[in-house]
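We did not get these values from a lab; they are worked out from the coordinates using the rules stated. Note that the structure is predicted; figures quoted are calculated from it, not measured.
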Structure 1
Amino acid sequence: MTTKEMIVTILEENKDHYFSGETLAAQLNVSRAAISKAVKELKKEGFTIDAVTNKGYCLSSESDVLSSAVIESYLQKNGYYVETVTYKTIESTNQTAKKMALDGANHGTVVLSEEQTQGRGRLGRSFYSPKNSGIYMSIILRPQFDMQSSLLITTAASVAVCRAIEKLTRIQAEIKWVNDIYLNGKKVCGILTEAVTDFESGTIEHIILGIGINVTTANFPDEIKEIASALLNSSSNKLTRNELAAEIIYQVFEITNELQTKEFMSEYKKRSFVIGQKVNVIQPTNTFLATAIDINEQGGLVVKAEDGQVIELNTGEVSIRKV
């Protein structure tokens, strides 16, 4: 880590606590001038650092800037050593991650951004990605399991995000098939998975797992404000986006160990609010009414159409029918 990265990691993990320049210099084995220079650079990057004579430097509890160094520090405490890359603004983390994967980026590499200008959701939709209030990230996965297991990545990732949210906030999030996370009836997170396969061998070369979560987003465009919400209702909440991003990444890495055993499927079903509901099934060439009755072992939604036919859906989407 650079001096700047080490300083922000120390301050982030000890918010509202002052460290003198002398203490930081001794701890990092650098000069006090180097500490002062690094702090000035951090302030320019948006970190809210107070500098008080005879007290030192302190990161405000309200400061919440995405930092690779801090995220990696959290992950290292859980035994994961991966590369993370953060941007102030980017067209799409998935697009950047795909380019990095083709250039040989390692398994587990994570791309994050404060803002996306062309964030994408499923079926070509845009994903609202305003700056400084969400987590927009893509994880490069190079699976060591079979293609069938790989198809469950999106399902597993939904559970991983819910686990991370619940661990850090005690909030019990729900899942709308196949890949949306809901809170109090409104969407707070979307997941987009894209895979590159080797047609000759039939194996998956890499998977790009994109996760977009509204953390403290206050204002939504008119077209989505009735269906979208934020995880936290206040930007002053003690939970930082760095901590939440790290926990989500950790939970994703952990749940990949369950792909072949499918241990997470029972949890996915428990968190689903679609099962038992009347739904509109929306497919590329067809739309019909049905009742969601189950989720199969491959993550497909099992529905019973109005004519009594039982159908297993592996693609498409559903909307809850309002009675």
Structure 2
Amino acid sequence: MPTLFKVHGSQNQFFILDQTTLSQPLTDPELRQLTRQLTNLQTGLLDGADGVLVVDKPFRPGSQAQMRVINADGSEATMCGNGLRTVARYVANRDHVDQFNVDTKDTSLRVRKQDNLAPGVPAFAVEISPVRFAKDALPFGNLGHDRLLDTPAPELWPRLRFSAIAVPNPHLISFVDRPALQDNVLGVLGHRLNEKNPYFGDGVNVNFAHILGHNRLFVRTYERGVGFTNACGTGMSATSLAFVLLHPDATDFDQPIDVFNPGGKVRTIVHYQNQGYWIELIGNATFTHEITVDEAALHQATVQADKCQVTVTGEQAAYQAFVDQLPQLNLID
């Protein structure tokens, strides 16, 4: 019988489904239906999740596996940095490899095993790229600019400045003070830009960042297709790039940046190489549950805990101990 895994990166929670283990892979409509069923926060499996990470055969030469990201609402994301770390760990364990490439929708990305963040907290580093700033890469319109980089956009919100970066997921970023981080501005703006609106027709991930010190950030994200998440890997990566570009006195290229979030902490490293940018995202890859399930229930989107064999791994306790000793996690209380 197939096994699902409930996992998280910085408390950005997912189920991993390895399609290569099934006798008959799910169709795309079946994947969307299954994701909506599993991830529902009220009725889903194990209190739901932010999405499903689908592992499949690679389709680019030299890659070890393919990852698809199905959001809780059934839409498909281009990439997910927190999710990629967990998929990297799954594939590393499955295939007994520590460094390899994973195909995503737009490109093939490098991943590698790291030393544990803390006892019992496995970690992986993943590549976040390509990076684009042009409005057609996000896309956006009706803001009077071809690029947003620390740009006032009063159509979006008064007195805030915005940067728009695709990595390749589209991200809108604003550096804010602590009161703005604690206010409901992010929720209002994120909700508005992910409904029908004249500015971001396909929606956008919205990130508010607060500078804590040299190479130290706090980032909160309203994620397209999900809403508020404990962390967003591509959001923290895009925000780290904006940090390096816009605040050169407070951060550095090629040096680790500590990025705190409501779910914990990651590290990012921003690189400029061969006239292009890419970001390394380093953080936990925690497996909390193994769920043995009947394959028919996957196809029918009828996965229920009382009809599965659920094994708790014990890794969450180790991750919580790691989080408990972190500073700066009360910025949105």
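Some points to look at:
- For P(r) over Cα pairs in 20 Å bins from 0, in percent computed as 30, 54, 14, 2, the structure of 1, 2 it came from: 1
- Highest-scoring label, criterion being percent of Cα pairs over 16 Å apart, for residues 169-208 alone, among 1, 2: 1
- Which of 1, 2 yields -8500 [helix-only ellipticity at 222 nm (-39500 (n - 2.57) for each DSSP H run of 4 or more, over all residues; to 500), calculated]: 1
- Answer label among 1, 2 for the case where relative contact order in percent (Cα under 8 Å, 6 or more apart), calculated from the coordinates, equals 20: 2
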